[in-house]
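Asks: The data blocks that follow each hold one structure.
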Structure P
Amino acid sequence: MADAERAVAADPASPAAYLSLSLVKQAEFDLDGALAAAQTAGRLDPENTDALIQQSALLFGMGRTQEAFKLAERARQKAPDNAYVNTVWGFIQLARYQVKAARAAFEAAIAQDSTLGLPHLGLGLVYFRKNQTEAAVAEIRKATLLEPNVSLYNSYLGKAFYEANQDQRAEKYLAIAKRLDPRDPTPYLYDAIRLQSLNRPDCSGGESAKIHCIE
């Protein structure tokens, strides 16, 4: 955080500095601060695709889907071959129940950058919407193979294995997700659902997990 703030102080007219600050704040779960920094970058350079899509992704994460849609649409017009832009667009379309458009966006992103895990996660969620569990598991697994240290992908893979009735694998990947990012409540939530379905209480996370053991 200190380095990003120093970069802004050194060059307060730099969109790149504010985008870096936005990413740092996002990683620290300060979404309001991240959005404010991204919006400043956008004001400094209204044509900056990175600023547009960062604002869109943050707004989408806050549940402000219509605002996110408008910004992502502008970003796609400027950079139709940008894999991350298409990935964010895909998630927004999926949230709008435009499954065909979401799939096309994720497939385009994968073709544009085969190293990204996020569009594979998105494509996996598309397959879940279509009740194609095996295909969903395969795509989400690709995300974890490409970026094994991302807690979110392991959380979703654990959930995917749970949906596929593969409990041991579900437990394994949810445990990995917890270890990678103890602050993220997602794997604890999915694990609580898994254990509840097995009639087993979740006492493993303690207070830090925000999941209480039911006596």
Structure Q
Amino acid sequence: MHDDPIDLKLSTVGQVMPHAHAKIVDRHGKIVPVGEKGELCIAGYQLQRGYWKNPEKTSEVMIRDENGVLWLHTGDEAVFHEDKTCTITGRFKDIIIRGGENIYPLEVEERLMQHEAVERAIVVGMKHHRLGEVVVAFLQGTSPPSGATYAAISDDEVREWVKMRLGRHKAPEHVFWLGKDGVPSAVPLTGSGKVRKFELARLAELIQATARAKL
């Protein structure tokens, strides 16, 4: 609302409007408790009829519950707060499941960018034969101001930086620096400027496969 405090306006998308409905569910479609992250689903008069000439996509994301209510599964990762406001925290499909544990890329990216040597961080999941997925980080190094110098940070230091705050399981298994060691300097983007993370995941797998072939 117009009289909400500025921090609420900046950190949330507000409350659900009258006659609209929203819920946050886990990967099994079960509603999660307030304060827990999951996929944002919406229902009500504001829903579209479907995707234009794409019935497969429509049936994939628009699902009726046991009461016959039609819900749009947005693909957005979100959390509801006690004051009924909602915060979008990422993309639900980007969640990394490592050994049965959910890892939220945005959380790892934010931690990585707290390091002075990291300008940009993009975290994706890569397939793993034992754990299901592991964390992979694509990083862009910081260009220091004129006259200043930053010590180069090693891949092990990157892992330790994440491990210190978030735990061992969220530390990147693989670290790739944009523009170095054959990694492209530009990242693939959608038409709206969003990172195509699935392409970076494929790139990580290709780099690892190439490295194994050279052994």
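Any read-out appearing in this document is the output of simple, stated calculations on the displayed coordinates, not a laboratory observation. None of the values given here were measured: they were computed from a predicted structure. Cβ atoms are built from the backbone, for glycine too; each structure is taken alone.
Asks: Comparing relative contact order in percent (Cα under 8 Å, 6 or more apart) across P, Q, which is largest?
Replies: Numbers: P: 9; Q: 13.
With respect to relative contact order in percent (Cα under 8 Å, 6 or more apart), the highest-scoring structure among P, Q is Q.
Asks: Work out the source of 20.0, 65 here, i.e. which of P, Q gives that when Rg and Dmax of the Cα atoms in Å is computed. Could the numbers behind the result be given before it?
Replies: Details: P: 18.5, 57; Q: 20.0, 65.
Among P, Q, the structure yielding 20.0, 65 for Rg and Dmax of the Cα atoms in Å is Q.
Asks: Could you tell me which structure in P, Q was used to calculate helix-only ellipticity at 222 nm (-39500 (n - 2.57) for each DSSP H run of 4 or more, over all residues; to 500) as -23000? Please list the in-between numbers first.
Replies: Values: P: -23000; Q: -7000.
Answer by label: P.
Asks: Thinking of P, Q, which structure, once FRET efficiency 1/(1 + (r/R0)^6) of positions 66 and 90 (r between Cβ atoms, R0 = 25 Å, to 0.05) is computed, gives back 0.90? Don't skip to the answer; put the middle values down first.
Replies: Numbers: P: 0.90; Q: 0.35.
Going label by label, the one that fits is P.
Asks: If semi-axes √(5λ) of the Cα gyration tensor in Å, for residues 98-185 alone comes out at 21, 16, 10 when worked out from the coordinates, which of P, Q was used? Before the final figure, lay out each step's value.
Replies: Numbers: P: 21, 16, 10; Q: 24, 14, 10.
Checking each candidate, the match is P.
Asks: Compute distance in nm of label points 7 Å out along Cα→Cβ at positions 130 and 154 for each of P, Q and report the one that scores greatest.
Replies: Working: P: 3.0; Q: 2.3.
Ranking P, Q on distance in nm of label points 7 Å out along Cα→Cβ at positions 130 and 154, first place is P.
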